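**Q** What follows is a set of structures for review.
Each reported figure results from applying straightforward, stated rules to the coordinates on display, with no laboratory input. Everything numeric in this text was worked out from a predicted model, so none of it was measured. Cβ atoms are built from the backbone, for glycine too; each structure is taken alone.
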Structure 1
Amino acid sequence: MTTYRFKEDQLDVIISSMINGIHGSFARALGEAYILADSNNKKIIVSSFGALLARVAAFLDIEIFDEAEFEIFLEKRMNVLDKKLMQGHIDQEEYERRVNELKEVKYETV
C-alpha cells in the first residue's frame, strides 16, 4: 500500500472537487462525509480512501508526495541549507529559522 502526503490546502481542493460530483456519487458522498467529520474521522477517511484521493489529485494536477519522495524532498532542502550556511550565504540564525520552517511543513498521510 502506497502512503501519500497532501498539504492541508490540497486536501481542501480535493474534497471540494469530490463534493462537486464530477468524480461520481461515491466520491461526492465521501467528500460530504469528510466535511461533517471530526478530526479523528477525517483521518480515518483519508487513510481508508487514500487511493481515491490520489486519483482526484491527479485529475486536478495536484502534486503529491509519496513517503519516499517526501523524505527526498526534505533531504534536498536540508542539503541546500547546509551548503548556504557553510558558504556564508546565510547566518546561523537564518539557518535555524529555515530548518524550523521545514519541520513545520504539514502533510496529511494517506
Structure 2
Amino acid sequence: MNKELEFKVRDNFSEALERFDFSKVYNVMKYLDWTWCGEKTPPYLIQMIATVKELFEIAIKDFEESVWTSSGGFTVRIYGEGRVEIQFVIEESCSSDEEYDFIHEE
C-alpha cells in the first residue's frame, strides 16, 4: 500500500471508529449473553475498541486490493479505494460452494 492510500485508509478508519456505536453493540451482546472465549460477561467498550483497532492493523498489513478480517463478531473491511467499514455481525450465512468447501475440508 502506498503512503498516500495508507494515510487515507487510516483517516477513514478513524472516522468509522468515531461513528460506530459500541454502546449499542454492548447492549446487544448483553441481551444475547454473548461473551468472548473464557469470559463471563460481554466485553467492555474499551475491549471492543481495542479489538477493532487490532483487526484494522491486521487488515492494513494484509491489504492488497481489498481485505477484511473478523473476530468476536466484529469485521473490519478495507476497500481498494480506501473506504473502511466496521461491522458487528450476529448472524450470517452463505451458499455452499463445492470448491470452497473442498479447500476448507483439508
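**Q** From 1, 2, which structure was helix-only ellipticity at 222 nm (-39500 (n - 2.57) for each DSSP H run of 4 or more, over all residues; to 500) = -16500 calculated on?
**A** 2
**Q** Quick one: FRET efficiency 1/(1 + (r/R0)^6) of positions 29 and 85 (r between Cβ atoms, R0 = 35 Å, to 0.05) came out at 0.10 when computed from one of 1, 2, so which one is it?
**A** Structure of origin is 1.
**Q** Given a value of 42 for relative contact order in percent (Cα under 8 Å, 6 or more apart), calculated from one of 1, 2, which structure does it belong to?
**A** Checking each candidate, the match is 1.
**Q** Right, something else. Taking volume of the Cα convex hull per residue in Å³ as the criterion, which structure among 1, 2 has the greatest value?
**A** Between 1, 2, the highest calculated value is found for 2.
**Q** With mean count of other Cβ atoms within 10 Å over residues 77-84 computed per structure, which member of 1, 2 shows the largest figure?
**A** Top value of mean count of other Cβ atoms within 10 Å over residues 77-84 goes to structure 2.
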